[in-house]
1. Supply the structure label, taken from 1, 2, corresponding to helix-only ellipticity at 222 nm (-39500 (n - 2.57) for each DSSP H run of 4 or more, over all residues; to 500) with the calculated value -12000.
2. Can you tell which of 1, 2 yields 2.4 when distance in nm of label points 7 Å out along Cα→Cβ at positions 278 and 294 is derived from it?
3. Comparing mean count of other Cβ atoms within 10 Å over residues 134-141 across structures 1, 2, which is largest?
4. Given 15.8 as the derived value for Kirkwood radius over Cα pairs in Å, for residues 86-229 alone, which of the supplied structures 1, 2 does it correspond to?
5. Quick one: relative contact order in percent (Cα under 8 Å, 6 or more apart) came out at 16 when computed from one of 1, 2, so which one is it?
Structure 1
Amino acid sequence: MKFGKFGVAVWAVVGAIGSVQANQKFCVYDMLGATGDLFNMTKDYAVAMQRNGVTIELKGYTDERVATEDFRTGQCDAVIATAFRIRQFNAVSGSIDTLGSTTIVRNGKIDIAASYDVVRKLIQTYASPAATKLMTEGNYEVSGMIPIGAAYPILNDRRINTIEALAGKRIAAFDHDKAQAVMIQRIGAQPVSADITNFSTKFNNGAVDMIAAPTLAYKPLELAKGIGKNGAITRFPIMILTYQMVINKTKFPDGFGLKSREYWSGQFDRAMQLIKQADASIPPATWMDLSAENAYKYTLMLRESRIDITQKGLYDKRGLKVIKKIRCNVNPADPECTTKSEEDWK
């Protein structure tokens, strides 16, 4: 069959269009891989994004280090992982998962609902068109975030119920989040090097006395083994963890990142339903509540640690300033809202 010069030109254009519309590869971290709840949510996301002219090919990972590295080296066009790993691509969005930044304490009591409300408002803020600049660093753009639950202190001994009792204890600290080790050392405890693939094993085997994890991890990681008869889960959210999506925006149509963030913002309640189910699955006797005095001490300790760690350059000042504004919008009576420590950061 002969096309002539015009025919060759037409087929060249068609070929170019076809290459632009090739499937976008998404690396998805889920502790359960392709059978996990997050991976299932991304399947629905992929269907929804077809309406925006993007056909998504999903690949599940059980090791987020590998998932983010595959994205960084161009083997994927997008990645979904925890904010700890996403922080390397966008420091502002990664600030959500910082010590006590979304924790609300009222009258000495933890207000879990209000803490999640801070996260909801923050995600809505970042899903607005005005936040696109903050969500973009170079060719990387944060294109969605959802909560995966509060990170609670999980202990092998419920007598560790004060900050003072943590002194000398072994606490798992992720290698890729240097702030964790700094905070642990500040309270006189011993950081033990770990990552998301082995921190639960170290706890279950008795190599560490404490880890921090969401209730969604309780059953899959068999944390009841490490808790045993004497341990507990302390009902104090050190932070609220999020999954975040980052795209290489050169691989997607203009404006795709914003549409994607808007989609994931609309999935907040769906994520919360999974978190509430996981919370309810914890045996009631496993929970341990702090006294009002100790809840206040924990909150103050986390705030002081967060400010100190930020001054060391490990947290992003812009992100924490945004979070404080939202935190004080939710809980304006908190004494910290009369201070200017974060606002004065340059």
Structure 2
Amino acid sequence: MINTTNKVDLSTYNTFGIKATAKELIACHTVESIKEALHYLRENPQPYFILGGGSNILFCNDFDGLIIHPQLSTIELIKEDESHVWIEVGAGVEWDVFIEHCVNNKWYGLENLSYIPGNVGASPVQNIGAYGVEAKDCIETVKGFYIENAEAFELSNADCHFAYRQSIFKSELKNKIIISSVVYKLNKTESYTLDYGPVKEEVEKKGVISLKNVRQTIIGIRKSKLPEPEELGNAGSFFKNPIIEVDHFLQLQNQFESIPNYPIDSKHIKVPAGWLIEQTGWKGKAIGDAAVHNKQALVLVNKGNASGQDILNLAQQIIEDVKKKFGISIEPEVNIL
């Protein structure tokens, strides 16, 4: 028998600490309980939402429906050969717990994604990335269920249609599936990605280049830029870094010589959204309790009593000012509900 919790306070289920309630919530600790939750949803049709670690969500209103909260927590070595391991990880495993497990076992590939908040189940949806590495670089298979009929699926990396902060789970399959586990393929042989930002320089300050030193360096960089959600409600990077055409970039470079950039291909360049926001004067500014973090303009924060709508209003003003100054449309990375 499935256990539902009614009139759930969601303030502890989202890292913004936004006060909102859900009509019903079902926590799923096993694959079987996911099937039961989907059966319950079919028997009790209503709006629904799949909630992971709550680190990439902004609740702007109470949710008059059912929240399904996957909490599958296994980490299993399912296959290995001389050079690789395949690890199946439950959707409810905290992302950084998984990364720490990989580093402790000397499995290479995901260490640059250390200290990103959230759960493993969200990693393929968002194709999370940082410091030159994306989840798609190591994802082998994504497993889960179609919500409509509770049928199981397994999608290969190619099936997931990964792109920058994008996947099939945010397009064709948005709101149609629930992820139960992700299979990651990791390297046994030593290999690093250190050519992004200050990473290599900071690692070398620790002496030897090692898996643990890379992880500790990434954690240190992230802590220096991002507030702890327990101290200041936030969802990490609120906006995606925009990708613009080279011609547009060259026009901007004539006007803003110091504009940072990361070439994507011969026709496109990625520009840091944090820099764009900072140039519009928003860094450290607040409207009531909704504010832009004073150390990292990419991060919006709840200083205590901001509502989801307050955060959204702030974001919309920032989007308008960046568009006006640079002709660039920046988009939220956070899911707005």
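Only the coordinates and a few stated rules stand behind these numbers; no lab work does. As the structure is a prediction and not an experimental result, all values here were calculated from the model. Cβ atoms are built from the backbone, for glycine too; each structure is taken alone.
1. Working: 1: -12000; 2: -7500.
Attributed to the structure labelled 1.
2. On the way: 1: 2.4; 2: 1.6.
Computing distance in nm of label points 7 Å out along Cα→Cβ at positions 278 and 294 on every structure in 1, 2 gives 2.4 only for 1.
3. Details: 1: 17.6; 2: 20.4.
Ranking 1, 2 on mean count of other Cβ atoms within 10 Å over residues 134-141, first place is 2.
4. Values: 1: 16.9; 2: 15.8.
Attributed to the structure labelled 2.
5. Numbers: 1: 23; 2: 16.
Of the options listed, only 2 reproduces it.
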